[in-house]
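J.: See the structures that follow.
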Structure 1
Amino acid sequence: MHDYHIALIPGDGIGQEVAPEGVRVLDAVGELTGAYRLHDESFPWGCEYYLARGEMMPKEALKILRGFDAIYFGAVGFPTVPDYISLRGLRLPICMGFEQYVCYRPSQLVPGVKSPLADKKMGDIDFIVIRENTEGEYAGAGGRAHRGLPIEMAVETSIFTRVGVERVIRYAFNLAQSRPRRHLISATKSNAQQHSLTFWDEIFAEVAREYPDVKTERVLIDALAARFVLRPESLDVVVASNLFGDILTDLGGAICGSLGMAASGNINPERTYPSMFEPVHGSAPDIFGKGIANPIAMIWCGAMMLDFLGEKQAANLILAAIRAVTGDGRVLTPDLGGTARTNQVTDAIIHQAQALAH
């Protein structure tokens, strides 16, 4: 049996509700399989912490987190704190400080969940977006001048480095090469962004020469967004800059029935630092406290975390249990057309995992 030390950061809003549910599933599957035991330590960082202490997390947070095998993260952001403070005070420093330069976001339509796209069924939507996660449009380079005057101005500069672009594109090529279709699309807008995204295109073409068995496309972001809706079955692996990847993956979650199903991993492929696994749905303040948040994305993130840690059998068991629950259709939260509460969905997933394990 393997022992893993996990940093649990529930964060804000429904993150505080779904994070414990994810831990419940992880603990249950650990007992079922006998493969691992989790030792989780919870940290109360987030907007409430900021309002009490003036910082989203303590200055020594990265030093504290570095000793863990992985980070299990709920959500960040709440109306009580401006978004630029909450995001840049918690999630981004972890992603950047730990070189989690790959944001791995699967989009998969599972049994029993209806896509808003007409006639799409299980198997029609099954792709992965690899989002560059540490630079690009979120690098934070820029500033404000002449504040409060008629000539006030703001400058936001995207940062694209050869190292940063090449490493995430190479990761995407390796992933595409490992999948049956071996198809990789690069999201770009080099017709308008003539410096940064022309640079991106050039590096993509350079790396592509090393992977002759991978079919490639270079697609402008506006056309690609339309393709997500019109022809999602044509997608396999997509690699995109930080901003483009962020937008596309919300769309990817929506066409799979709900952002409550969308999981992600912020990956440090070299494993020099811990990687962080978090749902895409955010803190959802409109439903916080109602007990109806969908825990599946958080639970799916747990499966991704286990897979990354080498516990593939346990990860597959969780995913199979999720599909069994959605396929059955009786225990679903309101975002999926049901009436179940958060904890009831978790109970159902654990029950299915128990049934599948025996």
Structure 2
Amino acid sequence: MDNARPTPLVEDIEGTRRKLAGWLSEHRGQEVSISELNIPEATGMSNVTLLFDMSWHEGDEQRQEAIVARLQPEIERPVFPAYDLSLQYEVMESIGRHSDIPVPELRGLETDTSLLGVQFYFMKRTEGRIPTDMPPYNMDGWMMHETSVEQRERMWNDAVDVMARFHQLDYRELGFEKLHEPGKTPLQQQLDYWQNYHDWALEGEAHAICQPALDWLHNNQPSDEPTALCWGDSRLGNIIFRESLDGIAAVLDWEMAVLGNPVQDIAWFNYLDSTFAEGLGVPRLDGLPDYDSTVQRWEKASGCSARDYEYYRIFAGMRYGLILSRVMLATGRDTDVRENFAVQLLQKHLDRIS
């Protein structure tokens, strides 16, 4: 459908290219040219991704760098009610400055919307391989056909280990104590956000599965929780692995970063994989460690407790169910709002705890 396109900027690729080249030239203090803009086929609706090469001269030598631009989406029915590219940028900048966790090299942020009508930022393109969402890696794609059992196990464990290293960081030293709302726990803040998201995303209707999940989450909140900066969208598809698959080149997509119990990230990591397997009715790829051993590995590596893992598995299912339901509604697939595979999997988990 026409309104599924993330922003009208993609309708004027050449004009956007000229404006971005002008911005880069001004902020670098030298003339910069950029090649033709390319939009990856798998670009989602939460951000717009543009790929291009940036060129400039240093003396008599011409230099070139591959760049990724991320633009705030602009559509009539977006997936999220608000986007804060500056927070994404700040998270990557802070992680890069305070840790050895690999994140993309940043090249500039613009929050003034007067140039393109939306916020945007640039980062150096990181070479490597990203597990596919389209098609889901448990169904098809390079992970299924071009990797060994041993490589898949290593990729999975590398992802868990880098997540554990991230959770050892102090969110105060990272500069994100400001995300805490006085008078509420981080979990209460998140539950309030997702209840408001439900009301907005469903456009006034109550979700027959996600709303009961939200009610259960409100009524069963854990106490005395630890607080960390959480990745928010922790999954294989948000990691660039080295071409050799012997390590991680960069950790991506921090738009859902939030303060909370770090166990929510490992619960989301496992749950999103399960939606690409049990949720779709297909087996997981051979070599991927089971979820229990994954949690144990994360606990040992991070020093954090997974005591509330089962709670945050429902939390993950509610979040993903609402997001996918919004995507269905926003793209005109109304019949799939309450019948999509994500909410059906959530219902199975709700049935198990009832």
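Please treat every number below as a calculation from the coordinates, not as lab data. Keep in mind the model is a prediction, meaning the values are calculated, not measured. Cβ atoms are built from the backbone, for glycine too; each structure is taken alone.
J.: For which of the structures 1, 2 does the calculation of distance in nm of label points 7 Å out along Cα→Cβ at positions 28 and 316 return 4.0?
T.: 2
J.: Ok, one more. Rg and Dmax of the Cα atoms in Å, for residues 156-235 alone computed as 15.4, 42: which structure among 1, 2?
T.: 2
J.: To which of 1, 2 does the computed value 23.8 (mean count of other Cβ atoms within 10 Å over residues 100-107) belong?
T.: Comparing all candidates, it corresponds to 1.
J.: From 1, 2, which structure was relative contact order in percent (Cα under 8 Å, 6 or more apart) = 17 calculated on?
T.: 2
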